[in-house]
Structure I
Amino acid sequence: MAVRDFVGETAAMDGTILVTGAGIDMSLLESLREHGLRIPDRPIQPLTEEELIRGLRGAVAYVHGGEERATAGVLASARETLKVVAFLGVGYENFVDVAAADGLGIVVTSTPGAATDSVTELTIGQIINANRHIGQFLGDRYPGWRSPEELPHELRSRRVGIVGLGANGTRIAEVLRAFHTDVAYFSRTRKPDVEERLGLSYLPLPELAGRSDILVVMVPCTAETRFMIDVDVLKRLRPGAVLINTARPAVVDPHALHEAMSAERVGMAVFDGFYDRNSEIAAKLLSDFGDRLLVTGHIASHTREAMDRMVSQAVGSIKNVLSTGADEYAVGKHGGIS
């Protein structure tokens with residue numbers, strides 16, 4: 001059955017749209033009901049693989065805003081009806097088996113750019129927080145500095161390295177340059193136009209680490225970038241450096257991080273989202289460096305405005321795929337289709 005024919009018969013087939021994730025304004029999905037599709041109540045907690053398989057029975061679209069893993073097995077179980085997985089965000093590689101989806105003819109879309117301002121705000125906030133040691137001085141007490149050397153530094157005196165100069169990394173660099181901060185970057189693809197516009201220097205990753213007081217990790221976690229920030233990178237940081245990771249935890253090798261924090265090569269580490277807390281190394285990091293490790297629960301993209309933009313973009317992608325079989329935000333083998 002062609003996709004165009006399928007859309008015309010959705011009401012008769014009683015198709016559904018599965019929606020998962022927190023902070024979603026379900027009213028933004030109302031226009032999809034015009035196609036005769038049903039939208040069941042959104043689950044409150046992340047679904048197990050078995051629950052996800054049940055939830056996708058009869059579904060023609062899946063708005064993926066949660067922590068579920070759409071594995072090859074899950075997607076294969078839904079292949080008779082599922083046409084599109086609309087992922088909220090850009091880090092789909094960790095949650096959707098895109099290769100399996102391609103093989104099954106299921107289109108996967110993402111929402112690039114929708115959360116750039118939200119991620120930038122949190123990242124800049126945490127850079128300032130860590131650089132100024134704000135958490136250390138919360139409360140009504142005198143800071144008790146014993147010497148001028150203990151005073152924090154202004155951002156304009158810091159050297160910041162950004163690993164990954166996509167939309168988020170570029171926006172972070174723009175804001176930092178407004179503070180007159182010295183910013184350099186590493187990216188697998190150089191961005192000469194951004195270098196010229198913002199006055200950025202490009203450096204290979206080891207050299208970038210070696211000149212950084214603050215190292216910001218802003219790359220997706222893929223097979224190529226997993227543990228990209230390893231022992232060789234961390235040992236080059238300037239003593240007491242701040243590591244900011246508002247991308248995915250696994251881009252940073254946790255064992256290498258523990259070693260670097262033990263040696264005080266990393267003075268403070270900031271994560272948005274963390275390793276599996278049931279793992280031995282995650283527990284050890286939290287117990288050994290509690291006052292030097294700032295962890296938030298994957299909240300960087302979760303502002304009302306960002307969530308609304310992502311959901312609205314996903315709704316548009318679903319409509320496009322169900323009506324034409326293509327969308328500009330498709331990834332995998334469908335990527336680049338207009």
Structure II
Amino acid sequence: MKYFILTLGLFLTTNIGFAQETKRLTAEKHNEYGLIYSLPQTHLDVEVIATKTTRKAGPYYQYAEKYLGIPGAITQDSEEWALSSVKVTPYGVPDPEEQYLMQFKPGGNGYIVLDENGLLLSINTEPVIDSIVSTAPKQKQESPLDNNEYAKVYSEELLMSASTVKMAEVAAKQLYRIRESRLNLVTGEVDELPADGESFKLIIQQLDEQEAALTALFMGTTQTETIIKHFDYIPVEEVTNDIVFRISDLYGIVKPENLSGAPVYLSLKITEEGELPLDNKGNIKKMPKNAVAYAIPGKAEVILSDGKKTLFKENLPIAQFGVVFGLDPSIFTDKKAPSCATFYPQTGAIRQIGK
């Protein structure tokens with residue numbers, strides 16, 4: 001029996017959480033041995049990873065080559081965004097027009113397992129749960145130039161300097177002394193070595209931190225971090241160059257309607273339409289009475305591009321480009337040897353049938 005519920009599909013930006021929770025429903029007297037489940041509409045989760053690069057100029061950048069002999073110092077603060085990767089993953093959302101009742105017989109031990117949204121995962125057996133690995137964003141590392149942290153390594157002589165050029169000169173001398181001290185420690189050319197290995201590591205670490213802070217005064221710092229956003233796309237028909245998001249130099253990953261960014265396009269072409277099964281004579285099989293509905297999905301080639309190069313290209317299964325057929329319910333209600341089955345929650349297709 002099929003239940004119809006009317007709803008509206010939305011195109012939205014979301015942080016997708018793929019359902020991992022399951023619930024087991026047993027056919028019993030209180031539910032009249034009938035269990036309700038849904039088949040999915042396939043959505044596409046478009047995962048976008050962008051890298052933000054923050055460059056900061058040190059206060060003595062104009063003296064870097066003079067005192068350190070190193071060219072290429074950062075001369076002004078800047079931020080830059082770059083698209084790192086995109087990935088498209090199909091997942092299932094209950095289709096309100098594809099809700100069904102599976103009828104069991106009294107006296108059996110039949111059951112179904114659904115995901116937390118009501119999608120059918122298995123009948124008379126435990127489901128197969130696909131492992132979903134979430135991409136974690138990379139946090140921005142600390143910079144000695146953040147909140148003037150470099151001031152912690154200023155010597156008294158540097159603080160007492162009367163001009164910027166003098167401060168740069170003193171900072172450079174302090175930097176060379178730190179490098180010399182570290183070299184003497186490593187080569188053992190000191191009056192007294194640290195008491196143990198841990199003390200040695202701690203001293204070297206402190207010298208490294210001081211050197212990094214003083215070097216940043218001249219060369220500046222470059223910090224990177226990754227931002228991850230998800231866009232939910234509902235395939236309805238073939239499309240060409242549908243804008244799914246944009247990359248902005250100012251704001252990073254933005255929605256399609258934000259014209260501050262360069263567009264990233266999605267194109268979708270149906271490569272295979274799901275077809276009803278045929279009998280030995282080549283005729284379409286008849287749907288069994290009170291059938292246990294499942295999907296025979298189609299496939300579509302999904303391409304993401306920035307208009308110049310392809311960022312993602314893959315052939316993906318899509319439930320709405322297929323058809324719905326059904327299994328004979330008697331194979332699951334046989335009291336002596338009931339069958340079992342598992343299904344793909346992304347499409348509603350049969351994963352496996354067995355005893």
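Readers should treat all values here as calculations from the given coordinates under stated rules, not as data from a laboratory. Quick caveat, the model's predicted, so the values are computed rather than measured. Cβ atoms are built from the backbone, for glycine too; each structure is taken alone.
For the reader, a short list of remarks on this structure follows.
- Per FRET efficiency 1/(1 + (r/R0)^6) of positions 155 and 243 (r between Cβ atoms, R0 = 25 Å, to 0.05), the highest-valued of structures I, II: I
- Comparison across structures I, II (criterion: distance in nm of label points 7 Å out along Cα→Cβ at positions 163 and 291) gives the highest value for II.
- Rg/Rh (Cα atoms, Kirkwood Rh), for residues 43-114 alone derived as 0.92 - corresponding label from I, II: I
- At a computed 19 (relative contact order in percent (Cα under 8 Å, 6 or more apart)), which of I, II: I
- Which entry (I, II) yields the derived value -9500 for helix-only ellipticity at 222 nm (-39500 (n - 2.57) for each DSSP H run of 4 or more, over all residues; to 500): I
- Entry that produces 93, 52, 36 once Cα extents along the principal axes in Å is calculated, selected from I, II: II
- Calculating Rg/Rh (Cα atoms, Kirkwood Rh), for residues 179-282 alone for structures I, II picks out II as the one with the greatest value.
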